Structure I
Amino acid sequence: MSKCFSLTASRNWCLRSVFSKSGLRSTIFDLADGTIMHCWVPKTRKESKPDLLLIHGLGANAMWQWGDVIRIVVPYFNVYVPDLVFFGDSFTTRPERSESFQAQCVMRVMEANSVRRMSVVGLSYGGFVAYSMAAQFREAVERVVICCAGVCLEEKDLAAGLFQVSDLEEATSILLPQTAEKMRELMGYTFVKPPVPFMPSCLLNDYIDVMCTEYMEEKKELVRAIPKDRKLSELPKIPQPTLIIWGDQDKIFPLELGHRLKRHLGDNAELVVIKDTGHGFFLEKPKEMKKHLKSFLINSVSPPPTKSPLPDHQNRQE
């Protein structure tokens, strides 16, 4: 018997409604090289507002990771939320799998929207892409937020035991789960206190069936490309003001990588550590994440006509 109701599909529909009601529209861009990019863009772009790009991590699509942030930032920015290649409605026939290629595709979407200067926020894998954009397109990127993205990792870190899972293929099977058991394992690595303490297998399998079955081999290639030949000595130092946000108990990209990135960038960067959270701090403690985004991004622009729902900035912890 075919399944007549999907909670995952219903939530996906609700998120589309949230984005639309927030003043964004779903748009497809053909980059004319075998690459199709989907991006949420402003229905009406206002020249008086600065531009903000939100880049998602591994997971379903951009909506699932930025749904709670959209309504906070749209009063202040023209907001752009792309699906990275092989996520959502974005894909390519090209062989490239690096974050550098992802960054170039996203930049071409921004150029197609006549965006010449922007701030960029990257979450987990999206942080790799955001960092690459800042390095490649220095004149276009003004400010950068890197959230729990181990851009300073080196290929040798896998064998050195920095990560709880040192086998790349095993890590890939966890990061891209295809069974309820693997999904629970991923949640164990992602959260200190999961937002939902227990999820029945039927709901986990529903999520996998709806959101995690397309382009699986291509996504595995994206993960394998992250550590390949990676050396800290070859990582460019981006010149933009950079905010680094990390959960103190991150089991996917350990906090050491946050400190390593701060040392790499020096005084140009600020590291914020959110206590008692893991890799998914944006879901465990969303108010704290929004607070830091407000302090770094929103407080630097003119206020909108209505009061921001974000709390005032409080002291940060390093």
Structure II
Amino acid sequence: MTTIKNVAVVGATGKIGRPIVDHLLASKLFNVTVLTRNGSQDRGFPANVSVKEVNYDSIESLESALRGQDALVSAMAFEAIHMQKNLVDAAFQAGVKRMIPSEYGNDLLNPKLAAFPIYQPKIAIREQCEQKVKENPSFSWTTIHNASFLGPDWTLDFIVDVKERKADIKDGGDVLFCATTYDDIAQAVIGILTHPEETANRPVRISSVNTTQNELIAIAKELGATDGWNLTYSQTENLESEAFRRWSEGDHSEEVIAMFINRAFIGKGWGGYFPVRDNDLLGIKGLGRDELKAIIKLAIDR
């Protein structure tokens, strides 16, 4: 039986990474090591966190830092996904038992998403992990699919900006999608590391709540954000076509990336709603309507 005790985290200061570190520590089940870039500033980690500076361009540097680690959790930002290639090689060579690469978001095993250029770096890293398993089955991987992110910051704004009272309603606004808090993503990491056999070499699909754009707007209005809404309407099929056209012309802007993402998590049957989830296995309780209202209230008041 695989036992995971020593856990290294990369991207530990970000929106996903910091809650993961906090939950790992709070569980009191793991020894936590944070990998940081050479010369980076101290980000105030607790004294019981070991901090190791590494050169992400050097497999040798990464391998040295990962020696003795049972698991590696990556929370690298979207624009740095390709940098995980060296991490996979280093983790494999260092004898790491489980890697959780940074593939948070949509279900990239959905074949419809395989053609989206924005997801190619993530898919390439997962395929690299799959190849390493073939080379040595003592190495394993798990990816976390959480669809959209749910919180009172920009992650909620991306779907419905309840503070500014504006939204682009896609495909009518009643398409059900999964949304997940950072805390539940962190809990998924705990669940994976404490259930290594059940989660080996596959994605886990999680959700804090299943909702729609129209429901979020209705809750915001119920909480007092009643007037002054600026609503526009679009079809994700058209967004997809426009995104491919502009991408092929060299436009790789955030606006174009958002078009792809919106098609991916709101387009019905694409990758943003999971009818079967791993919540129970991973210890994720999810949110009730009152808890969802509390998040929306924070977003309105911030």
Here FRET efficiency 1/(1 + (r/R0)^6) of positions 77 and 181 (r between Cβ atoms, R0 = 41 Å, to 0.05) has been calculated and equals 0.55, so which of I, II was it run on?
I
Have a look at I, II and say which one yields 2.0 for distance in nm of label points 7 Å out along Cα→Cβ at positions 213 and 269, as calculated.
II
When Rg/Rh (Cα atoms, Kirkwood Rh) is calculated for each of the structures I, II, which structure yields the highest value?
II
Where does the value 0.40 come from, among I, II, when FRET efficiency 1/(1 + (r/R0)^6) of positions 69 and 93 (r between Cβ atoms, R0 = 30 Å, to 0.05) is the thing being computed?
I
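We did not get these values from a lab; they are worked out from the coordinates using the rules stated. As the structure is a computational prediction, the values presented were derived from the model and not from experiment. Cβ atoms are built from the backbone, for glycine too; each structure is taken alone.
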